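In structure tokens below, several structures.
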Structure I
Amino acid sequence: MPSRREFLYAAAALTAGRASAETPELEEATLADLQAGLSSGRFTSAVLVEQYLARIGTIDKKINSVIELNPDAAAIAEALDRERKQKGPRGSLHGLPILIKDNIDTGDRMKTTAGSLALLDAPTPKDALLVTRLRDAGAILLGKTNLSEWANYRSSHSTSGWSGRGGQTRNPYALDRNPSGSSSGSGAAVAASLCAAAVGTETDGSVVSPSSMCGIVGIKPTLGLIPGQGIVPISHRQDTAGPMARTVADAALLLGVLAGASYGRALEPNGMKGARIGVARQLFGFNDAVDAMMVEVLGILSKLGAEIVDPVNIPGYAKLGEMESEAMSFEFKADLNAYLGARGGKMLTLADLIAFNEKHRDKEMPFFGQDLFLKAEGRGSLSSKAYRELESKLNHASKGEGLDRAMQENKLDALVAATDSPAWPTDTVLGDHSVASTPTPAAIAGYPHVTVPAFQIKGLPVGLSFFGSPRTEVKLLRYAYAFEQATNARKAPQYRTTAE
């Protein structure tokens, strides 16, 4: 019997034959391109959905980025087409197909499982608030993307992009390479033009790292800028959704919808001029080729008018990772138990999930175990003295004595570094081979982080990170946009079997 995904892909291929005379060009199409086509009547949202479904049916066989298609997408598109004719567009995303990560609640016929078979039979009662904002702006939820199961918080030896429900997502630039995670499917799908844009989530690197490795733009916003209600949690202190797109303009537009704001003023080609940019040298040194390319990148920033401060030290950086790991084990148990209890179903606690994984070990744990689950289950409450002291130290080290101090003492507008290494080979025996930690300082502090395509090494993309003080998304987007416009570094994937 065919799987649900195979059935939907087959249906998508059949519906593609009903496309209008003018077929929209989807590869590398921007939100503005597609909206212009809809506004002029060159094609409809119904046709757009048909064409995206057909593209998914063809391309996603290679990369396995979409975990589920929305059975109501075509009907929603037709309704939005009628609404456009009768009333005009309801918002900036009217009629545009968006994919979202499978740990974001939708109160529809789609599942929300965080990639785990344990949640497959437990429907979510309502939309996450960010999903409501997407619908209010007119977006069509085309489907959900695969992810590193439980947003990569189950095992310290995990393989990014793998989930028990969705299998392994592959990097569109080299199919034997990893897309990184945990927003693996969102990153790969956007890179492959399987959607207009996508939404991922991040706790530490889960938006910006797959964006870097899949050659797209990713925004990890200031904590709280996008509402977190309805996202399967890891840590209330760090979790946030974030937009993922092929251009800075598209990512800024999607961020505006998710945050209920506007970031159009950030799209300034000369936006780098006069900026004081610090080079976070502590985050270099993980790859000689990346370091060599960063010399060229810093030269470009300087030519664009930035004042480069090199190096800049982030105080206490070396201690952040260990403290983060300890705090997160407390937070995961408390936050997940609260989420599961409110959602209802058979899985009400972390202990229930641990038991489920053991019972279904062949499907849920064929490659790696659940040591992080077990560690978290042994933790006390968030009101315990141990956690409160740890949280206080971590906040102080990451903010006041960390990024805040680095930014203020050097009078910086932003810090820069390479976002991550080129993609490593997917390895289900040893797990991930991640070597970079650029996302960590901003993630722990809850501060914004934007990555933009910068260069390629042997055909594998690497992004440039801009990060800094809270609520400086406009600044960071301005710098990313200026760099993007000057370099045009993004190249569409070729789906090679291996790296060049």
Structure II
Amino acid sequence: MTMPGREMFFAVRPRLIGHFLGQFFLIIAGLNVVTLGVALFTASWQISLSYLLIIIALVLAWLGLRRISVSVRIQRNETMVLVALVFLVVPFIMTIPLVVAGTPFMDALFETISAVTTTGLSTLPGLEGQPLIFSFSRAWMQWYGGLGIVVFSLALVIRPGQSALGLAGPDEPDDLVGGTRAHARRVLKVYSLITLAGIILWLLLGGSMRNAVLYTLSAVSTGGFAPTSGSFADLTHVRLAWVATLTTLAGALPLVLYHQVWREGLRPLLENLEIRLLLMLVFSFTALMSLALWSHGYTWSAAFHHASLMVCSAQTTAGFSSLDAGSLDNASKLLLIFSMGIGGGVGSTAGGVKLLRLLVLIGLIRHFVRTMCVPPNTVIRQKLGKRFIEPDEVRDALMLILLFVGVIVLSWLPFVAYGYAPLDALFEVVSATATVGMSTGIATQQLPVVLKSVLCVDMFLGRLECVAWLVFFYHRTWIGRKRDI
């Protein structure tokens, strides 16, 4: 039997990639039927035609690719290539309706990449004047983009050994395709229930159906696309902002955890270290930002109100805002940068380096200190909560943190070279790489194309955490011996 770690030595099989890509095309076509229905309902005939043509083209592509028959298990490098291809192809396809509506191609591409990666950055002005189909299509792309990344992150991207950390269910099968399907069914149920609960709560508290759908789709995916430029600031009631915020917090937790709670009761919820860390960070950053805002002229009540909403949005990487981030003081911006960079839980819709990896890093530091206090030959295994973690898992966590920081630094330098304020540029780059969507005002239609491209790359890298792209561009992924189909 081939060891899982040695699968990478086999190059990907284009025929197999084509077979599964065809299945994804069918799924994307089905998802676009919903958008087509909204376009027809709102009498957006030209947009409706573009969605219809997209659906037809995707179905035809599926019909052509489904003829490729495969009878073997998919390799781990092939799953990562598929992840990268899907997240690369979908935004380009979805630019068509926007371009048809008169949006410049680069801004349309920026918008769709931001939507599918659940980032929420936008370069388009005048969101208030956009038709319903525009706002719905963005929110809908974020919703299925968030669902897709949850399924992929556990069933396709994460190493099998990490199930020991509780990132996947205890009954997760070894077969990647079977595991993906089983995991997708569980996640879809949880994801849909959170979405439905958010919409119902919004309506019960006096919000409109239009905003209930638009905000909830963006909130549960921690995407943050609001139907107006002012985001939370434009809402008539603060309670509605908290409905969206609670929904983002629900989406930022590992979705597999809800399934475990359903089966085992509250014990997994109470013992989960990521939840404890999330609450601790939210309370700490809220207190510090409240103090910073108060010291710059806000009343205590206003400071706490804005700080709590902004910190929750940053920590969950949702990107909603009650204040213009560009008008904040430097201390508040730094706090939000750290909060965005850390992000939410592994196996959630949130971005960032993830709470679990921060816990691994903290545990590594603690482990190092402990080893200084015992005899040289003593062996102490590193633990995370009640579980022992393997050196490979620590290495992977540190590698991803290092890649995340490296992407931010390399992306920040071009903005500084173009003359943007260093702190504002860092805020924008972290927001894109952590797939948050908060902006200091740099991401506009006037932003040079090269910098828009940098932010697009950041959104791609941040959403797939660099791993899938490293595999995608690794030469041995494509060149070398292949298994039989």
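Taken together, the values in this text are just the output of simple stated rules run on the coordinates, not laboratory data. Nothing here was measured: the structure is a model prediction, and the numbers come from that model. Cβ atoms are built from the backbone, for glycine too; each structure is taken alone.
Here helix-only ellipticity at 222 nm (-39500 (n - 2.57) for each DSSP H run of 4 or more, over all residues; to 500) has been calculated and equals -12000, so which of I, II was it run on? Here the read-out was taken from I.
For structures I, II, calculate distance in nm of label points 7 Å out along Cα→Cβ at positions 273 and 369 and state which one comes out highest.
Numbers: I: 6.0; II: 1.5.
Max of distance in nm of label points 7 Å out along Cα→Cβ at positions 273 and 369: I.
To which of I, II does the computed value 42 (percent of Cα pairs over 26 Å apart, for residues 73-312 alone) belong? Checking each candidate, the match is I.
Could you tell me which structure in I, II was used to calculate percent of Cα pairs over 31 Å apart as 42?
Working: I: 39; II: 42.
The read-out was computed on structure II.
Using the calculated result 1.3 for distance in nm of label points 7 Å out along Cα→Cβ at positions 113 and 449, pick out the matching structure from I, II. Structure of origin is II. If distance in nm of label points 7 Å out along Cα→Cβ at positions 209 and 345 comes out at 3.3 when worked out from the coordinates, which of I, II was used? Matching structure: II.
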